[in-house]
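Below you'll find the structures, each written out as C-alpha cells.
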Structure 1
Amino acid sequence: MLAGLGLWLGGAQAQTQTHAELEALSQQWANAALGSEASAGLPLRLQVQIGKLDARLQLAACAKVEPYLPAGARLWGRTRIGLRCVQGSRPWNVYLPVTVQAFGPAWVLNNNVRQGEALTAGDASLAEVDWAEVDSPVAASQPDWLGFEAARHLQAGQTLRQNMLRSPQLFPLGAQVKVAVSGGGFTIMSTGRAMAAGAEGANVRVRMDNGRLVSGVVNAQGVVEVK
C-alpha cells in the first residue's frame, strides 16, 4: 500500500533543520498520502500520528529534505517514515515513528466463544474499530465469519479478524471420505480414510482402500480433490 508514493513531495524545502519542522514535513507528507487512499473509496476514516525524532540527533544543514516510505513498510498501524537530506554538505537519513489508525465498521464479539465453537449471528455486532490496530485483516462483512469456528478462545469485545477464525470442519480424523481424482479430461470417484480432519480449502492426505496415500484439497462438499 502506497509503495509508489516514496518520492512524493520530494521537492519540499526545509528552511532549517529543527526537529519540529522535520516532524511537520513528515505529517504533511503522510496526510497527503493517506488522503489519496481515502479518495480511492476505502470505507475508513484515516488518522496519522507522527512521533518524535531522537532529541540527541544533531543534523547538518540541508537545502532539500525528502520524506519517503522505507522498503517493506506501509502506512498502516505502527510503522515509520524516512527523512533524507538530498542537498547538503553532509547527507543524512533518519526515521520517524508513525502510528496510522483506520477507523471503520467491523464485527465485535458480544460474548466469549470457546475454541472450536461455530459463530452464530448473535455472537457479534457491528461497531467502529481501528482496522490497523493489528496486522490481521478484520472480518468486515457477516459472511466472513458467520458459521466459521473460533481458532482459539475468543473474548467479548474483541474485533473479529481472519487469524481468529477457521473454516468449519467437514469431516473428522479417520472418517471415510470421497476422493475425486482428475486429469487428462477424466475424473474417477473413489473412497478412502482421512488422515486428518478436513475443512474447505484444507490440504489433507487420504489412505485409499488399496493402501495408497494420496493428497488433495477439500472442496465445499467435503470431497477431497486430487489432481
Structure 2
Amino acid sequence: MSITLISILSLGFVLGIKHAIEPDHVIAVSTIASKSKKLWQSTLAGVFWGIGHTLTLFIVGIILIIMKDEISAKISMSLEFLVGIMLVYLGIMNIISFREKKQHAHSHVSSLENKYPYLKSTAIGLVHGLAGSAAMVLLTMTTVQTAWEAAIYIMVFGAGTILGMLCFTTVLGIPFVFSSRKYSVNRILVVTAGGISFAFGIYYMYNLGVTEGLFSLWI
C-alpha cells in the first residue's frame, strides 16, 4: 500500500468522523439516545447507527462505482427528502413517548423496541447512508482510482463515522442517563429532543423541496 493511498485513507477516516456529527445525523440519533437508561446504551446507539450507515454506503457505493454509474439529482434529493420525513417521525414518536402506555399498539411497539433495542439505530443509519450514497460515490471516484481502493476507502470512512458517532452519543447520553430517574426533568429533555427533530425535519424538507427545487423535479 503506497504512502499516497495511506494518506488518502487517513483523510477519509477524519472526514468520516466529521461526517458523523452533521446536524441531521446528530438530531436523529439523539432521539434514540434520549431513551437510554445507561450510558453504554447511548454509546451502542451510535455504534449501530454507524454500522447501518456504512453498510448502505458500501453496498450502493461499490455497485455504482463498478458499474461506473451515478445517481441522478432527482433520486439523490428524493433520498435526502426521506431523511426529513424520518426526522419528523422520530420527533413525533419522542414527543408522544411519555403518554400513558395503556394502548395495545403502543405496548406492542415498546416490546419490539425492548427486544431489538438497536434495530431502530441501525435503520436510521441505513436511511442516512442511502441518502448520502450519491455524495459518497462522487467523493470516492475523485479520490481513488480502482474499485478495491474505493472499497477500502468507504470502509475506512465508515470506521470514522462509527467512531465519531460513538463518541458523540456517549457524551450526548450523559444528561439523559443522569435524569432517567427524575421523571419531570427527563420528560423535558426527551420532548425537547423530539421537538428539535420534528422542527429540523420540516425545515430539511422545505429546504430540499422549495429552496433546492426538488418539488419542481417531481412535477
Structure 3
Amino acid sequence: MSQVATDTAVRVENVHRTYGSGAAAVHALRGVSSEVPRGELVALRGCPGAGRSTLLHLVGGLDAPDAGRITVDGLEPAALDEDALLELRRDRIGLLLPSAGLVPVLTVAENVAAPLRLRGAPAHGSEGRVERLLSLVGLAGHTTSRPADLSAGQRRSAALARALVHGPALLIADEPAGPPGAGNGPAFLELLRAVVRAEHLTALVAARDADPAGPADRVLELNDGRLAAH
C-alpha cells in the first residue's frame, strides 16, 4: 500500500451513514467533517446514539460511509480491496472495544502477545514488547494472571496493551472506560494519555458526556449525527 505522508492521521470529509430506509431510517452521521492531527489524543464525546461508535467503525474500516470520504494514515479504507483493508487494520490500527474480549484460558501476557503470535512473531522476540506494555498500563505484576482474576478496569488495561502490541500508528478506542458507574472513567482516560505519549500514537477515543476533557488534546462533540469542535 502506498500513501502520502501528512501531519493529519485521520481526515473525515462530509461523511454520511444511514441505517435502514424510509420512516425507520436512522441517520447516524449527517455530513461529519473533521481532522485528527498526528500524535494527538482526540476525545469524541456524546450521549448514546449520537453516532460515536458509527464514526469509529468507519475510521477503523469496519464499515463504509454512504457518502463522503475518510482517509486513515493517507489511505481510504472504503476504497481498499479486502486484502489491503485487512493489512491496514492489522498493521496500522489498534482497536479497543467496550468488551475486553480476552481469552479466559490464556494468561494476561499470553492474551497481550496473541496478535504477535498470529503474525508469526517468535516468542523470544515478543517477550520484551509484552512486558513493556504491561508495565506501561500498570499490570507488570499480573503477567501470569487469568482474566477472571482481574478487575474490570484491569481487563480493559490488558485489552489496551493487546491493542498496541503490534505497534499501530492509530488507536481507536470505543468508550474504553467501560459502562457508566464503573468508577474508573477519568483514570482510564489519563492512562490513555500516558500511553499515547509513550508510544507516540494518535488516538481517537469515544467518551461519555460526563467524562472530563482534561486528558485529551482536543474534544469533538457529536450530537444527533452532527459534529462540532470545542
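-27000 is what came out when helix-only ellipticity at 222 nm (-39500 (n - 2.57) for each DSSP H run of 4 or more, over all residues; to 500) was calculated for one structure; which of 1, 2, 3 is it?
Source structure: 2.
Using relative contact order in percent (Cα under 8 Å, 6 or more apart) as the calculated read-out, with 30 as its value, let me know the right label among 1, 2, 3.
3
For the read-out Cα extents along the principal axes in Å, for residues 33-160 alone, a value of 56, 32, 18 was computed from one structure; give its label from 1, 2, 3.
Working: 1: 64, 31, 21; 2: 56, 32, 18; 3: 47, 35, 27.
It must be structure 2, since only it matches.
Taken together, the values in this text are just the output of simple stated rules run on the coordinates, not laboratory data. This one's a predicted model, so the numbers in the text were calculated from it and none came from an experiment.
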